[in-house]
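Structures given as structure tokens follow.
Please treat every number below as a calculation from the coordinates, not as lab data. Remember, predicted model here, so these are calculated numbers, not experimental data. Cβ atoms are built from the backbone, for glycine too; each structure is taken alone.
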Structure I
């Protein structure tokens, strides 16, 4: 397909007909198969989260975050109370439906509703949430809300370029690596180069199908082991979509 050109012979981007911007995210509750996302609340979530994070063997979960670890409930509660007052980032507690407990948090941030771009960040998963169906369902709920409820065109994931687990998670969830931004942040007295990833709206339908294939009950054995990997299911759905339009 040839690039579009204006009256001066310059290449220009594709039109976005009737674009009115995305909706600004608000405090909502989102419920899935295994997870529920709730606006952070001190009375409902602070103690659960402190106890969940206390199950970690060490403080590595905090290495690539600007805060933590917290050596007392009072210190954690003070930080968590500040989280509840913010609208960008807009923090959510991840609830495990099986236990009813808050087991992690994530946030919508760098909200640019005029251009339909938003980022997921401050992803802080306790040992009770890591590598679980609940964690994957929480990200699925977030993506679905971002694209289908709020009408965004772009969903971003950024991390310290040295944070290997975060980069692996981004790839697993279907994000596309876009590049490295050098010397973006100074935190904890050290440099951060930032790796950028994104999903755009026309990729979402295939990614959504991949998530739903993975989350389905028949994708797990009786002892809870996955049958097919999420990344493989997303790749298969993308390949099928590309074949249908090719």
Structure II
């Protein structure tokens, strides 16, 4: 059976260099901690998917030399692929090419900001890529995409793209149409990369339904992320009592 590579594209967490848009409300050390939680939870989801036999898990990572710290967050059978140079588009294109060069039938790059991303969406993406040349996308609420999957390299999808703007997803669809590449659009998900999306994460972990998610689509439990949120809330709730005691 041909396998599909499913990879988190990530930066090894470090205070002051990870998830900086989450500060505030988080401190720099908390940003690095939650980044580690996200990577750990996402890789656990991918490992569950890989256990079904037709996918393999990877981290497409930066910086070089951080492998020891990163592997402590990943399942033992995860592969490591160092990110290439250049802007995000060049690194995404190179990541796809590097994974396909390992003999996989397709390659999916997942952002590292979506710890509750349902395994069912990745399952649908894997199956779509085993059916021929196409691009598989899960749109993100901010106008980008949560993941992109290809069965062949298509550099046109990544070149001269206004990254970190709400136009990325629309322009990616336009590029695919221009080159005649079939598109499989899956359910949207969200990235946790600012105060508003962190609040949405808290609400989701509290059991609030997500308006964009179909009924019955099971999110992943994101155990490490959920534990981080609980610890942070507990510490915050203890502050007034400590102040009063003083």
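Match the computed value 22 of relative contact order in percent (Cα under 8 Å, 6 or more apart) to one of the structures I, II, and report its label.
Only one of I, II returns 22 for relative contact order in percent (Cα under 8 Å, 6 or more apart), namely II.
Taking FRET efficiency 1/(1 + (r/R0)^6) of positions 60 and 228 (r between Cβ atoms, R0 = 25 Å, to 0.05) for each of I, II, which is largest?
II
Tell me which structure, out of I, II, gives 64, 46, 32 once Cα extents along the principal axes in Å is calculated.
Details: I: 64, 46, 32; II: 67, 40, 36.
Corresponding structure: I.
Given a computed value of 0.80 for FRET efficiency 1/(1 + (r/R0)^6) of positions 4 and 164 (r between Cβ atoms, R0 = 35 Å, to 0.05), which structure among I, II does it belong to?
Numbers: I: 0.30; II: 0.80.
The read-out was computed on structure II.
Can you spot which of I, II the value -9000 was calculated from, given it is helix-only ellipticity at 222 nm (-39500 (n - 2.57) for each DSSP H run of 4 or more, over all residues; to 500)?
Of the structures listed, the value fits I.
If mean count of other Cβ atoms within 10 Å over residues 52-59 computes to 20.0, which of I, II did it come from?
II
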